[in-house]
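We did not get these values from a lab; they are worked out from the coordinates using the rules stated. Nothing here was measured: the structure is a model prediction, and the numbers come from that model. Cβ atoms are built from the backbone, for glycine too; each structure is taken alone.
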Structure P
Amino acid sequence: MQPDNAPWWASATAYQIYPRSFCDSNGDGIGDIPGIVSKLDYLSDLGVGFVWLSPVFASPMADNGYDISDYRDIAPEFGTLSDMDDLIAQARARDIGIVMDLVVNHTSDEHDWFKQASASRDNPYRDYYVWRDPAPDGGPPDDLQSNFGGPAWTFHDASGQYYLHLFDPKQPDLNWENPRMRQDVYDMMNWWFDRGVAGFRMDVIDLIGKDIDRGITADGPKLHDYLQEMHEQTLAGRDVVTVGETWSATPDNALLYCGRDRKELSMVFQFEHVIDGWDPELGKWKPRPFDLPRLKRTLGKWQKVCAEDGWNSLFWGNHDLPRAVSKYGDDGAHRVASARCLATLLHLMKGTPYIYQGEEIGMTNVNFTHINQFRDVETLNFHRIQTEKGVDPDAFIAGANDNGRDNARTPMQWTAGAQAGFTTGTPWIEVNPNHITINAKDDRTDPDGVFARYRDLAALRRTSDLVKFGDYTAHDQAHPQVMAYARHLNDAQLSVVGNMSSQTVTYNVPDALALTGRDVFDGADAALGGTVELHPWQVITVKS
């Protein structure tokens with residue numbers, strides 16, 4: 001992708017909103033769409049180009065909206081279709097696009113399609129889902145496990161068959177081999193495009209091509225046929241952005257999703273740098289010690305994958321992941337410095353950066369002490385499963401506090417006041433007590449705060465071709481504390497050196513990074529070279 005033919009989203013910084021936890025306008029303890037509208041000026045000030053909105057569709061909320069019962073309506077706790085139209089229009093007036101969360105690997109079991117499918121085996125909607133006869137012993141057809149723990153098959157008494165759910169039993173998987181079902185999905189996508197949405201983030205989209213009879217759940221044989229058909233039916237000719245959540249993406253298959261001639265997606269979320277930090281057996285519930293060289297190798301690898309084709313997504317966190325400053329930084333004495341450092345090192349790489357709500361003020365993980373404080377269905381399921389197997393409950397809670405999804409879902413910390421200014425009522429999940437010292441109101445008054453750095457980075461993304469399109473070259477990948485790289489475009493260079501530790505580091509700058517020029521943020525004269533002393537979480541940025 002080059003400057004002369006780049007789409008609008010190549011210049012944009014994205015911001016993810018988890019609506020339930022962002023801003024509550026009516027005091028019921030649940031964030032809502034009018035609450036989001038009330039914060040659009042905040043997002044405009046930050047400089048974001050589009051907002052990825054986690055699901056606001058009608059839903060019984062078994063998985064906080066990722067179980068959709070009606071794709072063409074809004075959950076009452078979030079508002080109405082009129083509220084949604086207002087959000088799209090008011091965001092657009094501020095040059096912010098609204099990107100909706102497309103959840104089409106599965107629906108809710110309360111969706112009309114599944115109700116029809118459950119009515120009888122010969123119902124026209126039966127084949128919208130994946131059904132199998134019981135095994136000879138009457139049990140599930142195979143031993144496939146759900147991503148949320150337990151069997152991926154649930155028996156439906158009335159029709160005598162099992163249905164597939166790769167997640168919660170209330171999230172039956174759609175059968176993408178059914179062309180009528182696919183067309184209904186495409187019609188729904190076009191309906192939202194006609195309402196003015198700027199694109200879709202596609203939830204676990206690498207699972208829609210599953211071939212269960214061959215034991216394939218992700219990256220199945222027909223996946224890219226479906227994505228190309230989706231593009232043809234909905235995306236072709238539209239000036240929109242699409243990003244696919246693809247846990248199975250590898251350097252070998254990533255460009256199948258986002259290569260410029262593939263006619264599939266704009267970009268993908270890949271999670272190799274996330275999975276690197278998990279225990280090989282117990283997964284995220286037992287995090288591995290932080291390993292900076294491993295993280296740098298993975299990030300650098302993906303910069304190479306999309307160096308000439310495709311496009312990267314850049315992110316530290318989202319609604320499924322721990323808080324960035326707690327996972328990768330220092331959420332104690334060096335919280336502000338480490339949050340600014342993490343932002344700088346990620347956003348000056350090549351790709352579209354995503355800010356998860358609260359990241360721009362350095363929000364931290366929560367410290368729950370009892371399982372009753374958690375709300376996430378995945379955490380609650382795995383707590384039951386693992387403690388039944390003998391895992392120490394306190395050890396599980398420690399792992400959940402490190403890596404669990406509720407870390408990202410505690411309410412946005414707007415002020416030091418009651419309930420962090422999120423709601424006038426009782427929040428659906430506890431507010432982090434540290435909102436007294438960590439909140440948007442206080443951080444925004446600090447010219448050296450976290451928000452200020454994110455705002456500067458978004459401005460650079462909009463205005464600097466070097467930041468948007470420059471080649472990426474990593475240096476000193478094995479260094480245990482320093483991340484260093486260069487960006488090049490034509491004759492221009494940007495050198496970036498960051499100390500990702502809470503200790504002072506003496507660093508010998510490679511000749512290829514040595515540069516005399518100006519600081520990329522304030523334009524002051526700056527130089528990099530020789531031996532430098534880097535304070536904890538300090539980043540030096542020099543452009544020629």
Structure Q
Amino acid sequence: MSKKYIFVVGGVMSSVGKGVATASIGTILKSKGFHVTALKADPYINIDAGTMNPTEHGEVFVTKDGDECDQDMGNYERFIGEDLTKMNYMTTGRIYQTVIEKERNLEYGGKCVEVVPHIPEEIIRRINAAVKKTKAEIAIIEIGGTVGEYQNLIFLEAARMMHRKNPRDVTFVLVSYLPIPSKVGEMKTKLTQTATRELNSCGIQPDFILCRAEHPIDDKRREKLATFCSIEPENAISAPDVDCIYDIPVNFEKEEFGNKILKQLHLKPRKKDLVEWRKFLGTVCDAKKELKIGIVGKYFETGSYVLSDSYISVIESVKIAPCTQGYCPKMVWLSSNEYETNPDKLNELKELDGVIVPGGFGSRGVEGKIAVAQYCRENKIPYFGLCYGMQIATIEFARNVCKLKGAHTEEIDPETPYPVIHIMPEQKSKLRHKDYGGSMRLGEYACKLQKGTVADSAYHKYEFPVSTDNIIMERHRHRYEVNNDYRAQLESCGLVVAGVNPDRNLVEIIEIKDHPFMVGTQFHPEFDSRPLRPQPLFMAFIKAAGEKSSK
């Protein structure tokens with residue numbers, strides 16, 4: 001069969017749900033027997049997402065081949081259950097950079113290089129390269145931004161060109177918002193009609209409209225959209241608000257959205273859909289026992305609001321792991337800054353069943369995080385440190401157990417007398433030359449598990465690829481590492497090095513002896529947690545939290 005392409009665009013406003021819609025479409029089509037992949041086209045001039053502020057943009061997701069990309073890529077991987085690569089992510093900056101490099105290398109043979117057609121042609125080349133690399137039959141491409149913005153026009157033009165060339169192989173999905181003003185009490189379609197006309201002005205006619213709203217769309221509104229947006233009434237797909245994003249594929253299938261897309265692409269389903277996905281949702285519905293999990297961070301404060309997107313992969317990992325064990329997680333947001341100014345607040349941690357300190361950078365709130373690690377260690381509260389959270393636990397242990405007063409990370413205190421966390425040698429010159437973008441230790445690296453440890457037990461108990469020589473592969477994003485000069489001293493005081501990188505002898509996992517669960521990882525296990533395959537360390541953490549809760 002010829003390759004098929006589905007473009008997903010957004011109307012009316014940002015954060016309308018294009019990412020989870022793209023991921024859900026991929027889940028549905030994969031369940032019907034097709035090999036799918038998903039791509040994100042971001043309209044930013046940034047080359048990648050690595051230099052973006054997480055409070056403004058959300059989490060930076062890392063692919064196994066080391067690309068720093070938009071958080072939607074994480075949703076794609078979780079929903080579709082496939083590892084994506086840097087070819088699945090593109091930005092305006094990345095596209096222009098490639099075209100300019102080609103021009104400098106005379107790859108255009110002396111032609112005048114123009115925005116159209118050369119920029120859209122590069123976008124099309126990347127889409128086809130991603131399809132080839134992933135061996136996909138169907139590619140779902142989310143175009144970032146909102147219809148009507150200037151920034152995403154080059155991506156829309158690429159989509160138009162692909163449709164013009166192969167109309168049977170390309171379809172368009174508009175995800176648009178239908179407000180229900182409280183003082184009016186009626187779902188309004190005018191904004192979506194306008195968004196459709198904006199899309200028409202780009203030479204694109206949507207085949208489907210996903211109707212995002214507080215409540216399901218009714219037949220009258222479907223008829224209005226059919227009349228004014230030139231779609232079939234049944235192609236106005238209801239997309240009401242849900243409490244759990246993993247319900248979305250099932251909701252779409254109530255209207256046979258997957259079969260409608262396949263029909264549009266001249267395909268037929270190959271097998272029954274969403275069997276395993278519905279089993280997973282069954283465990284979510286059956287989970288009743290509440291667990292209170294605290295997440296200690298600093299990237300979720302934005303004015304009077306909490307921006308949980310800064311830690312979205314951690315959040316989804318915490319949602320996924322408990323349900324298979326019968327637990328329903330209740331997440332509590334804890335500001336590390338507050339523990340610095342008011343140490344008495346640490347007592348609130350006793351009310352929690354477990355604490356996670358996720359990744360991060362910089363000095364703000366660091367002493368508060370160290371205080372949290374100490375409190376959890378001393379009071380036997382399950383603690384899970386991710387990347388920076390692992391370094392925090394190491395610093396706390398060095399200060400308070402090994403009695404290395406003033407121990408710290410060189411990132412925060414370059415003059416610390418005990419740099420138990422130090423910069424990796426190859427990173428020194430990069431920082432000196434201000435080589436920040438895409439220059440960290442990124443992507444998938446090996447970790448050899450120490451037998452008999454908590455981590456070793458977890459990876460073997462729960463489904464995860466472990467080699468015959470006890471090696472796992474996990475994703476990284478860091479410049480600093482545990483200083484091996486202090487390793488023997490730390491271990492002699494009770495810190496367990498539960499995993500190392502076999503190539504460079506770098507510390508990858510630490511544990512604290514005689515503790516229900518105090519584990520830290522230099523890598524980011526949250527990037528590899530999926531609904532149909534929960535990440536082992538999150539499973540072990542939740543198990544320990546559950547045991548604390550039951551006492």
Structure R
Amino acid sequence: MHQPHAEPRRSIYYDYKVFKPWLPSAAPAQERKKVVIVGAGPIGLVAALELARYGVPCVLLESELQVSEGSRAIVFTRRSMEILQQVGVDRRISENGLPWRFGNSYYRGQRVFRMEAPHDADDRFFPMINLQQQYLEEYLVDAVLASPLIQLRWGNRVTRVDHNDGFARVEVDTPEGPYLLETDWLVASDGARSGVRSMMDLKLEGASYEGRFVIADIRIDLPLPTERQAFFDPVWNPGNTILMHREPHGIWRVDYQLPADESPEDALKPESLKARIDAQLAMIGHAGTPWEMDWCSVYSARALTLPDYVHGRVLFTGDAAHMLPIFGVRGANTGWQDAQCMAWRLAFVVKGLAPERLLASYSQERVGAAREIIDEASKSTRFMTPPTRGFRLLRDAVLSLSLSEPFVGPLYHWRTSRPHEYTHSALNSAGDDNLLFKAGPGHGAPPQNIRLGADDYLLDHLGGGFDLLYFTEGPAIPDALRQVVADTRANGVPLRVVAVGAAQPVAGADLTLADVDGHFRQRYGVLAGGAAYLLRPDQHVCARWMSLDARRLQAALKTALAREGA
């Protein structure tokens with residue numbers, strides 16, 4: 001019988017709550033479920049909440065009885081916050097996290113590069129915000145427990161997966177013993193050591209890097225801003241790299257590379273940790289400042305992905321689908337894009353609004369994103385941890401040159417996580433005017449946010465279905481377009497019409513947004529009335545027109561729902 005850890009995890013700043021395990025005696029008759037999600041980490045929790053937004057119930061299985069141990073993922077990007085806004089936890093994160101937008105790179109005591117992430121008045125969220133993963137999971141768990149469509153089963157560990165035609169069967173072990181559970185769809189969000197992936201004998205493709213890093217969270221009072229600090233080739237750790245991040249509650253993350261011949265066991269000995277952290281504090285001018293350890297771990301950089309995220313009735317997301325180097329905060333931030341991309345498609349398939357082949361585009365888009373991220377992250381990883389003598393010589397030459405030549409500085413840029421643009425998605429309309437636009441988000445891109453008021457932004461009003469942004473100053477949406485909208489809704493597909501530009505409410509629109517100064521139209525590259533953007537339920541653009549008619553809208557919706565040939 002599965003016996004999960006029942007004592008609260010130790011932390012000097014976070015109070016862990018231990019939940020009661022879900023036991024099979026609570027429901028002797030296990031009817032087949034619509035969706036079962038394995039793993040209640042950040043990705044599985046968001047996937048469940050996204051499905052619930054579309055009205056799809058699910059069971060969420062978690063082998064532990066409490067949220068994750070240690071701070072783990074701590075940096076969340078603007079796009080991640082926009083996704084987390086959709087599931088209702090963004091305000092708690094904003095209230096408790098530390099926003100930032102600058103990063104510094106140092107070599108031989110000199111700052112050689114300062115990164116500045118873009119931020120303007122149209123952005124609700126900062127480029128990055130720091131918050132420990134335990135708090136994030138707590139907020140997501142609270143949202144899950146408040147949803148009547150999600151059943152979270154703590155202390156339930158999946159031990160076997162049988163793949164059948166039309167459904168999947170899982171064996172689940174609990175403190176009371178095992179039980180069987182059938183589901184139409186199984187979502188694997190069970191992390192880098194995915195048991196589901198192993199049970200299905202699926203192999204990741206890519207590269208693992210030899211460099212190892214220690215993550216150490218310490219409580220210390222340092223008079224430094226909330227900015228990323230990177231130190232290359234420091235005197236106490238020659239040839240290696242150190243990163244530092246401020247976290248809430250007086251915690252600092254110290255992230256340092258190990259010598260090639262040092263084992264993880266030796267690296268995590270208290271005397272080793274103390275010597276390294278004391279040396280780092282001395283190097284930045286804070287020798288002797290008292291500090292206390294909270295949590296530490298060792299990791300190595302990997303750049304791996306499954307070649308396909310859809311295997312029959314089993315879908316993979318997050319680290320179960322790919323393992324990416326953390327340089328550039330790509331872990332959870334990439335996984336949430338997976339969850340958002342997957343959930344609307346799965347919901348539409350479950351509800352009979354789209355054929356199963358719609359899920360193939362999830363794999364196409366997210367495998368493509370993972371491979372692009374791996375290419376970018378590998379460049380950062382080779383700079384941070386040169387894998388060969390040749391790479392080290394090149395890195396050292398860049399470091400030395402940066403002391404006297406400012407143009408070298410941008411080579412330090414860590415290529416931070418960004419929202420992927422599905423430029424070549426099969427869901428993009430081939431018959432629109434995408435190539436005619438000179439500005440605005442193109443095919444597959446997420447929308448650009450627009451500030452509408454003091455605490456009112458465009459993305460506050462989008463998501464949960466298709467959104468049609470129709471630019472007009474006229475009194476009504478054209479009748480032919482309104483008929484397509486009505487027919488689409490009659491078939492059960494959620495489609496919302498947002499009129500942009502008119503000062504008065506527009507007939508046929510669900511919402512009218514005035515654009516008195518033309519700022520909205522300028523950001524979206526709109527030149528005249530009748531232009532339009534069609535956004536998928538995950539907010540990514542799938543079509544845009546300089547002039548929209550009913551036939552083109554109908555065709556774009558058919559493409560976006562993978563209904564060609566139906």
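One of P, Q, R was used to compute FRET efficiency 1/(1 + (r/R0)^6) of positions 85 and 333 (r between Cβ atoms, R0 = 35 Å, to 0.05), and the answer was 1.00. Which one was it?
R
When mean count of other Cβ atoms within 10 Å over residues 261-268 is calculated for each of the structures P, Q, R, which structure yields the highest value?
Looking at the calculated values, the largest one is P.
Among P, Q, R, considering only distance in nm of label points 7 Å out along Cα→Cβ at positions 69 and 149, which has the greatest calculated value?
On the way: P: 2.5; Q: 1.8; R: 3.5.
Checked P, Q, R; max of distance in nm of label points 7 Å out along Cα→Cβ at positions 69 and 149 sits with R.
Upon calculation of distance in nm of label points 7 Å out along Cα→Cβ at positions 117 and 453 from the atomic coordinates, which of the structures P, Q, R produces 4.6?
Clearly, the read-out refers to P.
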